[in-house]
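Just so it is clear, none of the values below were taken in a lab; they were calculated from the coordinates. Since the structure is predicted, the reported quantities are computational estimates derived from the model, not experimental observations. Cβ atoms are built from the backbone, for glycine too; each structure is taken alone.
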Structure I
Amino acid sequence: MKRVLFSLFTFLISAGITFGQNSKVLSVGDKAPVFNATADDGSTWNLNDYKGKKYIVVYFYPAAMTGGCTKQACAYRDAQPAIESANAIVVGISGDNVEGLKIFKQAENLNFALLSDESGEIAGKFGVPTRDGGTVTKEIDGQNVNLIRGITASRWTFIIDKEGKIAYKNEQVDAAKDAEMVLEFLKDKG
């Protein structure tokens, strides 16, 4: 058993996957970590502004303007009326810088906040594995644009209930079906 754990640990380190120094893998029923972050519009988004009032869907995704992340974000965009009817809000969190998030939001007409976690601090608070960041180059309006991210987070989704506890956690997210699964959970709570 020790050999298996050591091999797994060695693999994760060699793959550049980390869990952050303040990380704690959260489980359903655990108190959600309080955080604030810079949103795509440059404002400060604070969890405490919503805690106790709404369910909060927090989804971590690897990189703006990439295939799976775009499918996931657009599914949340299209599900917004149903999510709002379930007394919930959505925030997407990635290691992208604010400028990249702004471009992503505008390009896909997203109707919820995207939060920047360039250092991986928020991902670490939730126990979401991260690895090195990078740059994605996309053509937008005829020009190449570099979208830069400090870290690349794994694709995990959480729902925080009105008491501030983790009510739902998915570490095996299907990008295209994530919003649908979240809505099923929220409907059962409503």
Structure II
Amino acid sequence: MSISKTLVERCKGICELCNNASATTEYTVSPKNNGAIENQVALCNTCLKAIDLKDNGTYWSFLEGSIWNPEPSIQALSYRILQSCKEEDWANDIINSVELDENTVQWAMSAFEVADTHKDSFGNILENGDNVILIQSLDVKGTSFSAPKGTVVKKIRLVQDNTGQIEGKINDQTIVILTKYVKKG
């Protein structure tokens, strides 16, 4: 991928991470996906390959310099790479030596976020409309019945903001069920 004229002007043709080799690629720092220069970093082939290989070795020790670049995209990518190497003392030292803007840190850390998902007692992902089976007898609060082990609950709904709960109908009553008591059917 070629580099835009404005990015070449900013980086002066040199990789913005290692500051050593010629920049050959426009790298957009996720999750931003538009072609705006403020979301991009000019990289050399070696740095691009190291990112693709998820190289956690001492190759990245030069980030001690690039983390101080005034461009938020370069700071975010540098911080992100350092976080993936944080078990190494040198990387942890660099991380602890800088104070970045909170938005830049959030941008960098967004790569490590895992979406909250509802999972059954065996770790299977649950989705709206799934059928589940109770793996334990449950007393249904507010009613005079209990749901026996093996009861099939059809067409569940996921409880938003609580991955440990689902809603389903048992005996024509909608109840909240803890996901740790169900398996996907």
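Data table
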| read-out | value |
| --- | --- |
| For 1.5 (distance in nm of label points 7 Å out along Cα→Cβ at positions 66 and 130, calculated) the corresponding structure among I, II | I |
| Among I, II, which structure scores highest (criterion: relative contact order in percent (Cα under 8 Å, 6 or more apart)) | I |
| Mean projected area of the Cα convex hull in nm² from the coordinates reads 14.3; which among I, II | II |
| Test item: Rg and Dmax of the Cα atoms in Å, for residues 82-137 alone calculated as 19.2, 54, pick one of I, II | II |
| Parent structure of the calculated result -10000, given that helix-only ellipticity at 222 nm (-39500 (n - 2.57) for each DSSP H run of 4 or more, over all residues; to 500) is the read-out and I, II the choices | I |
